[in-house]
Structure 1
Amino acid sequence: MAVLEAVEGAADAPAARPVLKWAGGKQQLLPQLLSRVPKTYGRYIEPFFGGGALFFALAPENAVIADSNAEIISLYRQLAKDAGAVIAAMKGHTYDEAHFYAVRAQAFDALTPTEAAARTLYLNRSCFNGLYRVNRQGDFNVPFGRYVNPRLCDAAGLEAAGRALAAAEILCADYRDVLATHARPGDFVYLDPPYLPAGGYADFKRYTKEQFREADHRALAAEVRRLAALGCHVLLSNAKHPLVWELYGDYAIEVVPARRNISSRAATRRGEEVIVTIAP
């Protein structure tokens, strides 16, 4: 069973934290999420990994983490394999607009895994609001950010993240394949899918990241019911949206305050999200 404690032998090392700035990241919701984590469980499974805030806070000894985004999965695999090499590669990057656009123009899959990991980190730290967005051709297209002396490389943080990631199986796969293959009775599954659009049902024509639409949320809800029947502990986060109550009304749904960092208007940065708790 998982135990929430520091990795043995790493008492003097910094705690692992997310290495990516991630729109919709769960760092701000950690107190609410951590209070709902089961006291004991088998494996920790997170198939919509993104920035991985809950994973890094828990640092589970037995985990399966996954995402369909090949670029960030490549980054996490490289940090788990050799964080020092990624840190060394980051030294070749500077916070400069011309350099940013030259790096952005590179194709990550044409680089070595270490170079690609450094590119992903650099673009994330240098681009506008840490967004991850691609065009229809799959090319990263977020513009240069305007920061004052940004911290491009946190070496100690990358090393700590690498240690946490080394204990996990890291997959680039669809969530359904991950759960069908790995979920077992007693496991703890955290689901943080691309959120429902806050504008209501009429806003479903606007795709969220990875084109996760209403039909996808309905399919996910069916998978949640399967996991509950299987005997898994499930925690799910989403936007405060009527469809959440329609899909998960049989489970505990709690509304929590949240901050929307990607909004350019201060008045719209406050919002609400929901956390759904499903006991086996």
Structure 2
Amino acid sequence: MRYTLVSMLTAIALTQGAGAETLDNADEIVARANLAAYYAGADGRSEVRMIISDAQGREQRRQFTVLRRDLDDAGDQSFLVVFSQPSDVRDTVFLVDKHVTREDDRWLYLPGLDLVKRISAGDKRTSFVGAHYFYEDVSGRRPAEDTHELVETSTDFYVLKHVPLDPRSVEFTSYVTWIDRSSFLPMKIDYTNAAGDVYRRVEVIEVIDVEGHPTVTASRVSDLQTGGRTDMQFRNIAYDLGIPADVFTERSLRNPPREWLQRPASR
């Protein structure tokens, strides 16, 4: 496991309770939240069950495994998502090279067509495999793409408002985040459209400790206009597995790394 100044500061932040130091700098709060949500450990693996529901209660289900590797704390990352169920999406693979200073690179492999599709920056806020989650939600939105304002500090949460620097690149005009003061995990995000309505909500349903890291194990995205939603359940989560860099290459789109997709042995 790596021990750097940033990771030590993150560990301190994650163990602070609501009665600890109260922060008043929005950018610092967002930076800590970004670390807590996306940079636990040097790498990670999780199995995910996705349940997509429409307003009538009809459901579609997806299962996939997510692999992640950090190049630097709070820096560039790589993500690989490999679908296993149902049969119509089995072996579909999504690869992300996440960049801090420029747009992410994203690829989607469609096995039925034997086609590798490049996901453009303009498509990052479109549906991910038919869910209410977006492509951008997988690896997270870069903090530098928005301005951040601390609007409230309560006993449990920092509440921040975020406004996109390039409003033409997104479908929302602003969003509000409730960040847990103890774990620094974002617990709820409400997105507002041009009409001033909250039309999309992201919520954390459950958090547990995994290897010393507060970890989301259930979350939900709701379309407040249509009544549809997508629930995500995360299980068999593990960190600091030593996943090599060559797992996160275009070669893995057609030939997923089966040894890293299997459940790790107990350590």
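When FRET efficiency 1/(1 + (r/R0)^6) of positions 126 and 230 (r between Cβ atoms, R0 = 41 Å, to 0.05) is computed for each of 1, 2, the one that comes out at 1.00 is 2.
Source structure of the calculated read-out (helix-only ellipticity at 222 nm (-39500 (n - 2.57) for each DSSP H run of 4 or more, over all residues; to 500), -3500) within 1, 2: 2. For distance in nm of label points 7 Å out along Cα→Cβ at positions 86 and 118, the calculated result is 3.3, so let me know which of 1, 2 that is. Here the read-out was taken from 2.
I have 1.3 for distance in nm of label points 7 Å out along Cα→Cβ at positions 214 and 238, calculated from one of the structures 1, 2. Which structure is it? The structure behind it is 1. Matching task: 4.9 is the computed value of distance in nm of label points 7 Å out along Cα→Cβ at positions 190 and 254. Pick the structure from 1, 2. Derived from the structure labelled 2.
Read-outs: derived from the displayed coordinates by stated rules, not from any lab. Fair warning: this is a prediction, and the values are worked out from it, not measured in the lab. Cβ atoms are built from the backbone, for glycine too; each structure is taken alone.
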